[in-house]
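**Q** Next up: the structures, one after another.
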Structure I
Amino acid sequence: MWPFTNPFPAIHAGELPKTAVFDFIIVGGGTAGCCLASRLSEDPKVTVLLLERGRVVDDWQARVPLLASNPSRLGAPHVFLPSLPMKEGNGRAVTAWLGEGLGGATLVNSLLYTRGISDYNQWKEMGRTRWGYDTDVEPYFVKSENSLSQPASTFRGKKGLWINQTFPEESVFEPSTRMNEAASSLGIPYSSDMNSPHSPATCTALLDIAIDHNKRRHSVFKAFLDTADVRRRKNLTICVETIVTGIKCAAVEGSAKLKAAGVYFGDAQTNKKSEKFFARATREVIICAGAVSSPHILMLSGLGPKNHLESHGIPVVKDLPGVGSYLKDHLGVPLMFEVPVKDSINVFRHGILPVLRHIFKYFVFGTGLLSVTSMRTTIFVRTALLDEKMELPSVTPDEQDTRDPQNAPDIEIQPIPTHLSDTETSPMDDIGVFSMLVTFLRPKSFGSIRLTSADPHTRPAMDVGFLTQADDLPIVRKGVRFGLRLAQQMRARGYSLGDLSVPKAEDDTSLDAFIRENMRTTYHYTSTCRMAPEDDAQPGVVDDELRVHGVDGLRVADCSIFPEIVSVHTMAPAVVVAEKCADFVKRAHGMLQEA
């Protein structure tokens, strides 16, 4: 009985047979990989191998929604990755973190289930005709989810494996409620289901959060792999703490084509580098390692920009300039305020009694701060609609049509009940802190992922590329102004906020200086193996069915394939990519029973 669990049936690299052969090999057991492994192994006639660099994380802490979302907790399943110095950020580096373990980022993130309806229609307008929202994407959102809170409809799922729910009655952190009230006073409408195609595009949104019936964290690992049915499957082999060192690509006899023949891998521990293994794939290899690691693995395999590979002594299998070349992320600028300690996560640092009280509430009643993650609502805004007072005037239904890519929000204001300092310790740990994370959703700027070594154990270099396109800064600046106006309204409505980290003034020069000194990553990495033609203006890596250009039997299925970054959080879209990939693969190999 929980919090005690049965060990998950995973093995390690050395436990596989020396002549391991599988129909499908999936590289990466994160958000997309768990879903894909579950779907492909539904057919008992095929064999599936899932390789994951991290470990199985299923202790009691991993199930508590708020506790598990603290990336600094001891044993948190992730790795930190410092970026290269930012050219437009005063030479500072920012710290990225990558979820590493079965379930990937869903083991440690805030579990926010957001779709981004207009984004897929934008992809369709870009030429990705099989990725429009209504007929191509929405059915896969519906297929995967089990919404406990939203009413039955054609666009919300009730029978899927992955549970989410809303928390409208949970008055967890008062500053968030006060911020929403301030937004309403500025004309921002409220949406009880921002994942509905009928929701206004600019809104204060009640968030769907992946928490199950028992107020436990519902990661993709728990949803798609750690179920009684999947545990019984003899055709699914899951190998953890395993590092993939390359994809073997062989020439197709009598053809100029290449085919993915299998995967080289070893133990992820650096002191066991000498142990090398190989597994053959009779049908396909599918990379689901995320927007940082998927291009890293492709480049280690000789698939990537020719000159870059040669500079690291890697033989070029295929020149693919797009690999790692279009890293997108949502830049964030935190505005931080002092609030009463009781209104902040930092309440847990003030003695043992608050900790014991909330532990008791959670384990006995399933309530209290531990029962949800730090966010239950957020604000999405298209800044072009705001007037000079940072208010939303009367707008037309067409301007709020959430299916129209022109209406996609470009700023999100995330209410975070703690400080967002990039350092592990901060003077703000001992006081109550509330942050508004001004998040830029539609960047033109992009960065890259590049090798630092041909050694697979060495992490790649990340250039986040923030503000390298001049069009971005004015929108971020307006987003910060909107955040400051929200704070002003909160004070005017009787809630006390003390300035901790805000611009010195609201002129453009002061705002720009503040942005450059404080901008950070929000961990929404995408588009490094983007879905587009090879000869696109920004070269693509995979086609519309996620097949790597020029290599048969090799696909990529994770956020790295996004043609353009979505204007929401990336967790749910990653699962939809996996769901669609599963059907592409099943159809290609005669495994799909058409309705």
Structure II
Amino acid sequence: MRALRIAIFLFFSTFCSAAIAQPLYGIAMHGDPALPADYAHFTYVNPSVKKGGHINYGVVGTFDNLNPFILKSMGTTARGMWDPAYGNLVYESLMQRSSDEPFTLYGLLAQTVEWDDSRSFIQFNLNPKAKWSDGQPVTPEDVIFTFQLLRDKGRPNLSSPLKGVGKMEKVGEHGVLIHFNEKANRETPLIIAMLPILPKHIIDPETFERTTLAIPVGSGPYKVKSVDPGQRIIYQRDPGYWGKDIPAKVGVDNYDEISVTYFLQEATLFESFKKGDIDVYPDGSPGHWQQAYDFPAVTSGAIVKEVFTPRLPSGMFGFVFNTRRPIFSDKKVRQGLALAFDFEWVNRNLSSGAYTRTQSYWQNSDLSSLGVPADAHELTMLGPIKDRIDRDVLDGTYRLPVSDGSGRDRAILRKAVDLLKEGGYTIRGEKMVDSAGRQLSFEIMTQNADQERIAIAYRRSLALLGIAVTIRTVDDSQYQLRTASYDYDMILKAYPSSLSPGTEQLGRWGSAAAKAPGSFNYAGIADPDVDTLISHFLTAHSAEDFRDAVRSFDRILISGYYLVPLYHIDQQWVARRSRIAHPDVLPLYGYQLPVWWDASVQ
């Protein structure tokens, strides 16, 4: 009888919640959308742009696949299919994220949505005009099919959020009602809204996990025109694209043709840009940005250098310890190795002093714990976990040491030696050895010459402590294979940070991801306390709770020394052909290539 009463209660709770839900044009993680219901376009586009022309992108790597949603495709899928930089050219999601708000979504394939205050369900009401590139309509059956397929066979970052889905059902002709289970959190509905939607009438679930070069059918603004495996892919605008006039797409997808060419080396890519074969070159090297643009196309104005300043947290870039390796399992060892990196020497000698040391995962934002003591509210939120956080991190006084820039600051190296000693290592015969006399040694795997230069500088410092480091630079395919299987000691990785961190942190730091092949948990962290602190900001209702939860999470990551923090630049550097133009308004997240256009079109 009690079970029956509970079932009846849950039924009526769901029914009543659904009954009072109102169709919404947009949803936000916290608060309400910034744009009104009758918005005509995003604030950072040119709504009157003349569409046409072409753009040529260039990337380093290769590709052998047009399916970006499976584990085998990691790092080897043609760019542009489903792409945060170039845009989702072929496949689309139910809703479109605004780049000028922390985390707000507006209608795309779904014209409106409905949900309750507790976010126990969400209903997507598809736009009746939405159709696939073969002319077939996008249906609720496509949505349900997609989520079931990605849940069972998709890459971890796609399958994980779908584990929070309890039940899916078709509502009317265009609606899909999704109920969430106990594995979901307050961000889950928004993550679901950003997943790709695939055509049920085209895809065979039995062969979905295989790589393919078959021309796909999508609902996006472009079709694949031609494919030269490993070399180039060309996209052509779909003249029958269903969504060109909806507000989220006005001023977007402005080229008739988009090509992506692949290069084996960054130097070759840049030479192609200099010759005019590539139209846009994002530059991440201070020395290169300052010194490599003395050539005729820049002098004549055919190439324009631009600096953009987004309003984002710093993120984190560093040498990542693979804590699955026994040599990195001890925090004191990791801390000692982290102190040995001489940022001041590297910044002056390799980077012309252009960088700022990164000391927090959300530096330069209100979400950062740097310089902020944990108040009573945050301490209550932390509970007993606070005892695991370093005292200086907890009271806001934590700072990485500043060296004398000599590359051999004795005071800092002495402290590093002391920490390594606490971790079981001592210097014997000019070698750092454990109790069995084995020298502390490991390999740094790098992707390119820039990473190799940083690794060489780090190896130089570690050699002063008697630590043996080898550096191995591998090609893109080998790098992807080894990182997907966690076959490395140390790698360099960037962890971008947004103003609305959420489920992606589970993939980076959560226990479940530590053993999942192809996850982004490169450090191999499997810590219940880390999981708990992630859950705090995933379930936060108020902005204050969310802020303090992220700060707590920042503190435990800093205290864990899971990587050697390196540096960041608060700017974005881009060189472009002068015929490629962009809007005057820079959104919160920085420049957005999908809203740029070919100004030579008359």
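**Q** Given a value of 13.8 for mean count of other Cβ atoms within 10 Å over residues 288-295, calculated from one of I, II, which structure does it belong to?
**A** Of the structures listed, the value fits II.
**Q** FRET efficiency 1/(1 + (r/R0)^6) of positions 528 and 576 (r between Cβ atoms, R0 = 25 Å, to 0.05) was computed and gave 0.00; which structure, I, II, did it come from?
**A** II
**Q** Right, something else. For which of I, II does distance in nm of label points 7 Å out along Cα→Cβ at positions 24 and 464, calculated from the coordinates, equal 5.4?
**A** Answer by label: II.
**Q** Which structure, out of I, II, was distance in nm of label points 7 Å out along Cα→Cβ at positions 136 and 336 derived from, given a value of 4.2?
**A** Going through each structure in turn, the value belongs to I.
**Q** Supply the structure label, taken from I, II, corresponding to P(r) over Cα pairs in 10 Å bins from 0, in percent with the calculated value 3, 17, 29, 28, 16, 6, 1, 0.
**A** I
**Q** Which structure, out of I, II, was mean count of other Cβ atoms within 10 Å over residues 328-335 derived from, given a value of 25.5?
**A** Working through the options, I get structure I.
**Q** Follow-up. Upon calculation of mean count of other Cβ atoms within 10 Å over residues 32-39 from the atomic coordinates, which of the structures I, II produces 13.0?
**A** Attributed to the structure labelled II.
**Q** Hey, helix-only ellipticity at 222 nm (-39500 (n - 2.57) for each DSSP H run of 4 or more, over all residues; to 500) derived from one of I, II reads -6000; which structure?
**A** I
The numbers here are math on the coordinates, done by the rules we state, and not lab data. Remember, it's a predicted structure, so these values are computed and weren't measured experimentally. Cβ atoms are built from the backbone, for glycine too; each structure is taken alone.
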